[in-house]
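Next up: some structures, all given as structure tokens.
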Structure I
Amino acid sequence: MKNTEKTGILYGIGVGPGDPELVTLKAVRIVGECDTVILPAKSKEDCIAYGIMKEACGKIAEKELICMPFPMTKDESRLTAAHEQIYLGIKKLLDNGRQVAFLTIGDPTVYSTYQYIHKRVVKGGYEAHIVNGVPSFCAAAGALGISLADNKEEIHVIPASYEIGKTAEFSGTRIYMKSGKKLGELKQMLQKQQKDSRLEVYSVENCGMMNEKITTEVEKLDDTSGYLTIVIVKEH
């Protein structure tokens, strides 16, 4: 049950994969109406989501900007402590009646750190809304000019920063999100699988950004590619 005395509202805003023209009209409107914008980074210069939104909504530069970085770790205790600290910071803003926008790349419902905060805010009795953005894997398929699935084909969206070994057994289309550090392992797995199966392998790094890089062969997958690399595998 929501506490009606808490007038602040939190908006989790997806800014899409990188192209400012893919930021939704709704996202631009809400950022323009909010008092405070949360950036999940150490500085606005380090925040990819801010750079994207600034191109789409110039008003963001006039807003109160608060940086709340998330630790890049899999240590559950550190993550929980960080999420709680960020929540408490946002809670103070909501208690003061602030309308708060929390920016995230891609879509807030797909492997987004925003969800850890959203759940706490809702549990605390505050009002929170999700503003969807274009998912990066959809934009990547568009950049490649391919379909992710046809007819009865399945789609599997996989967080590549975790265990990927068993995913070779999945049929249909496999989408490996945030593949950067695992590209070497993923490349070896796909090369081995390609000996027995007919695969189409694509990768898009920094989709929609000025430094976007597209690869269409498994042998050309670059082990040094960055965190924002998507690998799409279609098996026939």
Structure II
Amino acid sequence: MAAEILVVEDDQVILNTLAYNLTRQGFTVHQTTTGAEALKLARQLRPDLILLDIMLPGESGIKVCQQIRRWDRDVVIVMITAKDSEEDKVKGFEAGADDYVTKPFGMKELVARIRANLKRSDVGDRGKILQAGDLWIDTKNFVARVGGEPLELRVKEFELLAALASEPGELKSREDLARRVWGHPDVGTSRTIDVHIRRIRAALEERSAYDFIHTVRGLGYRFEPKPRAMADATRE
């Protein structure tokens, strides 16, 4: 069954080009030029992936992304931006985007990014149960629990947590994690990884008696469950 993609782009020429080429690649494509219509179609269609321009008339792509994430944390959102600054990328990821492409981009690059994100969002071939402290992760069914209670995470947050938890004690650089979760190392050079890690930690700290993810300054992160009191003493 063809993956469904919602393309949101206010430039009609670019929109038509994207729709034509993605259809030729075998995707089912829906399209719109406004944020308001994008929100409506996202609810109605429940697409597999949303290709979302950051610069839209009226509501920006950032605001549209934020609103979609309030009721759908699973759909893959790839931001399209003419801006290549780290700040804009971080804003997109903080809003809930999974990936980004910067204009101008080639169709081969875009299709590769789309396929990689769709592949990583399809968790049917995964089947590990990971346990550490009071944390339980089912990578096949995309479920994480702390003390038996569900842990609410976005797709990339879950994948980052699973990537770290699958190799406890191992130091993971930001570039390593970017390749594992996003399929390319570019994300690891920005604050994107740090933003996602901060969210994961906040979600865990609300429920868990353990600290799981530890920063190795200048190098990356290590997953190692430590009781909260012990972890606090270590930091001191």
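A few notes on this one:
- Among I, II, which structure scores highest (criterion: mean count of other Cβ atoms within 10 Å over residues 145-152): II
- For Rg/Rh (Cα atoms, Kirkwood Rh) computed as 1.01, the structure of I, II it came from: I
- Of the structures I, II, the one that 14.2 was derived from, the read-out being mean count of other Cβ atoms within 10 Å over residues 57-64: I
- Label whose coordinates, when distance in nm of label points 7 Å out along Cα→Cβ at positions 65 and 201 is calculated, return 3.9 (choices I, II): I
- For relative contact order in percent (Cα under 8 Å, 6 or more apart) computed as 22, the structure of I, II it came from: I
- Structure from which -9000 was derived, helix-only ellipticity at 222 nm (-39500 (n - 2.57) for each DSSP H run of 4 or more, over all residues; to 500), options I, II: I
- When FRET efficiency 1/(1 + (r/R0)^6) of positions 25 and 81 (r between Cβ atoms, R0 = 25 Å, to 0.05) is calculated for each of the structures I, II, the largest result comes from II.
Read-outs throughout are calculated quantities, based only on the coordinates presented, and are distinct from any laboratory measurement. Keep in mind the model is a prediction, meaning the values are calculated, not measured. Cβ atoms are built from the backbone, for glycine too; each structure is taken alone.
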